[in-house]
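Please find the structures below.
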Structure 1
Amino acid sequence: MKVLELETSVGGLSKPSKMPGFSYGIPARECKVGGMLRNIKGSVCSKCYARKGMYVFRNVQAAQYRRLEILSANLSTWAENMTALLVRKYAKREKVFRWHDSGDLQSAEHLSAIVQIAKNLPDFAFWLPTKEYALVRSWVRENGEFPTNLTVRISAPMIGRESLPNIPGTVSSTVGNAEGFQCEAYSREGKCGPCRACWKRDVPNVNYSQH
């Protein structure tokens, strides 16, 4: 398939201005754990950046729901087409990709498809931030560790506190915490610049300033 056909087959990619590569955003309103945290004062999801700003524009929401519908219909085909699209889109780019600048894992099958894409593309560095703790723990228990090029970063639920499950093969992120690597994007007009800490499994925790 041509690039345009591949983009259509997966619903297209998102391109956050902060980051060096592409991402894949689905609706934040469809987050499982995030949807529950949304109503808890002091949680990171109570101030979710993906529920404000440009993310609420009608065309952005339409694109996110289109992606969700596509990946929910046939994850095997989605993974195959996503693999082919990333190969084409990153032919002349640094191969770093973030899963879900908006939204989160929908199922164990969704996670398995992401793992398969990482296995298909060993020269890529993938970063998967997630609050789906139980889903990830169950997946690891049944399937073993993630590919080394897939950094699954478990996100702390509460601002200013670190309360993270111990899941083998994962690392973490916090918001408003003094511990760990401190995200430098806020000193660079909100951009990653040369930093790739979030994509590195040897960085145990990345802390972000509150949005």
Structure 2
Amino acid sequence: MADIYEERTYNSGEIGFGEKPGIVVVDYMTAFTDPKFPLGGAPLIERGVQNSARLLDAARRAGVPIANCWTSYHSEREMPHWKVKAVREQFIHGAPGTELEPRIYDESYDMALCKSGPSIFFETPVASFFAKERVDTVIMTGCVTSGCIRASTIDSFSHGFRTIVPEDCVGDHDEGPHQDNLRDIGRRYADIKDADAVIEYIESWRKKNR
């Protein structure tokens, strides 16, 4: 059956990679990566961590700017009106679960920041950091696909960045919302790739600019 969106000209071409990449790592914090927490241990998120780790290793060797974030608050009163109980109860500054996953974080290299909304760009210095670094292509990694990845992708698009989402570097609690949201943002705002394709681009960028 024909895709009604494509009939109406959605997904009508590739955005493509630009002149300089930057990477965002959204909420790969132990609350999502450690099974002992209520939100932790989803297989898709673990797969995303593993693929992101090798992509980030290649990016750091190439000198690609990386912005790495977690979400936390001083108190529930400070939070937006989250409908996720685990966020309300556990995403408090310094609480277990708010640490960045060590497999994807390099303290000596990454720009690290705490965000308060779904998007890594919302009221943070990430867009300014990438502007200073002359980034035009944002590569999106992290979790969860249907929430903070979708929000961050839309904000990246809105800031004028070419936006690339490697499907195997982002994760969700369930396959259905993961695929549904990737399909939808892929129609509108971003190119959906995989880790290998992005690593190949980073390697070609490194060789071109070394």
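Here mean projected area of the Cα convex hull in nm² was calculated and came to 11.1; which of the structures 1, 2 was it taken from?
Value 11.1 for mean projected area of the Cα convex hull in nm² corresponds to 1 out of 1, 2.
If distance in nm of label points 7 Å out along Cα→Cβ at positions 122 and 138 comes out at 1.3 when worked out from the coordinates, which of 1, 2 was used?
Structure of origin is 2.
One of 1, 2 was used to compute Cα extents along the principal axes in Å, for residues 154-201 alone, and the result was 32, 23, 14. Which label is that?
That value comes from structure 1.
With mean count of other Cβ atoms within 10 Å over residues 82-89 derived from the coordinates and found to be 13.0, which of 1, 2 does the value describe?
The read-out comes from structure 2.
Figure out for me which of the structures 1, 2 the number 22.0 belongs to, where mean count of other Cβ atoms within 10 Å over residues 18-25 was derived from the coordinates.
2
Given that relative contact order in percent (Cα under 8 Å, 6 or more apart), derived from a single structure, equals 29, which label among 1, 2 identifies that structure?
2
Quick check for you: by mean count of other Cβ atoms within 10 Å over residues 26-33, which of 1, 2 is greatest?
2
Read-outs: derived from the displayed coordinates by stated rules, not from any lab. Fair warning: this is a prediction, and the values are worked out from it, not measured in the lab. Cβ atoms are built from the backbone, for glycine too; each structure is taken alone.
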